[in-house]
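Peer 1: In the part that follows, the structures are each spelled out as structure tokens.
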Structure 1
Amino acid sequence: MNNKLNLESLPKMVFQLTQQIEEMKQMLLDNTSNGRNEVDDLLDVAETAEFLKLSVPTIYSNASKRELPHFKKAKKIYFSRIELTEYLKTGRVKTNSEIDDEANKYLLN
């Protein structure tokens, strides 16, 4: 292929570039939809401890008390990153304005 740019080759080269850009867009979209954002990573105990900023013994203790959602297979414990994130979100503390809003709504009813 002749890469020399001239008026005669310009339309063909623009077309080829457009196709390549579309292919790259599709590859990026495919990578995003199949990427780590949607994949539920399974973590071992050490990775879970790092993720939650807790010690390994605390992870084992909380798992044995069934306080942390986990999987057990072949004497190993695994944790779902998505489930751990949801677990953390359940401990969210409301702001004063959220509490005030709820109180006002309650009083109006």
Structure 2
Amino acid sequence: MVDDALAYVYSGEWVAECPAECGSVQTLFKDGRPAPVFHCVYCSQLAGITWPQEREMADMMAVLMRRPVPHTRNWYPRDHPVALKFRVPHGQSVRDLLDENTEHGVI
């Protein structure tokens, strides 16, 4: 049995890596709505998706989308393997993201 795909934000898009570890990353919103399941277009793996709470997702995206440069619009859940591998922040709260915006002059 494969684990759930872990939703995270990369460049302002909700995505997840294939839990079968084929190397694929898929967008998780289809027609403006969150995908009900992860379906890998490379290896055809199906899996559940672990999402943050709906309200937290909306608040995070509101903060991240204020950032003028898309590649700075990122959020990873705590201990996410990609965040750990590349030593980037993970597990940030909405308050943490707001503070980060303020540090960089984003209102």
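Just so it is clear, none of the values below were taken in a lab; they were calculated from the coordinates. Please read all numbers here as calculations on a predicted model, not as lab measurements. Cβ atoms are built from the backbone, for glycine too; each structure is taken alone.
Peer 1: So relative contact order in percent (Cα under 8 Å, 6 or more apart), computed for just one structure, reads 25; which one of 1, 2 is that?
Peer 2: It traces back to 2.
Peer 1: Out of 1, 2, which structure matches -18000 when helix-only ellipticity at 222 nm (-39500 (n - 2.57) for each DSSP H run of 4 or more, over all residues; to 500) is calculated?
Peer 2: Among 1, 2, the structure yielding -18000 for helix-only ellipticity at 222 nm (-39500 (n - 2.57) for each DSSP H run of 4 or more, over all residues; to 500) is 1.
Peer 1: Of structures 1, 2, which gives 14.4 when Kirkwood radius over Cα pairs in Å is computed from the coordinates?
Peer 2: On the way: 1: 19.3; 2: 14.4.
For Kirkwood radius over Cα pairs in Å, the value 14.4 is produced by structure 2.
Peer 1: Also, quick follow-up: If you rank structures 1, 2 by FRET efficiency 1/(1 + (r/R0)^6) of positions 22 and 70 (r between Cβ atoms, R0 = 25 Å, to 0.05), which sits at the top with the largest value?
Peer 2: The structure with the largest value is 2.
Peer 1: Looking just at mean count of other Cβ atoms within 10 Å over residues 14-21, which of the labels 1, 2 belongs to the structure with the highest value?
Peer 2: 2
Peer 1: The value 1.9 for distance in nm of label points 7 Å out along Cα→Cβ at positions 30 and 54 was derived from one model only; which of 1, 2 is it?
Peer 2: 2
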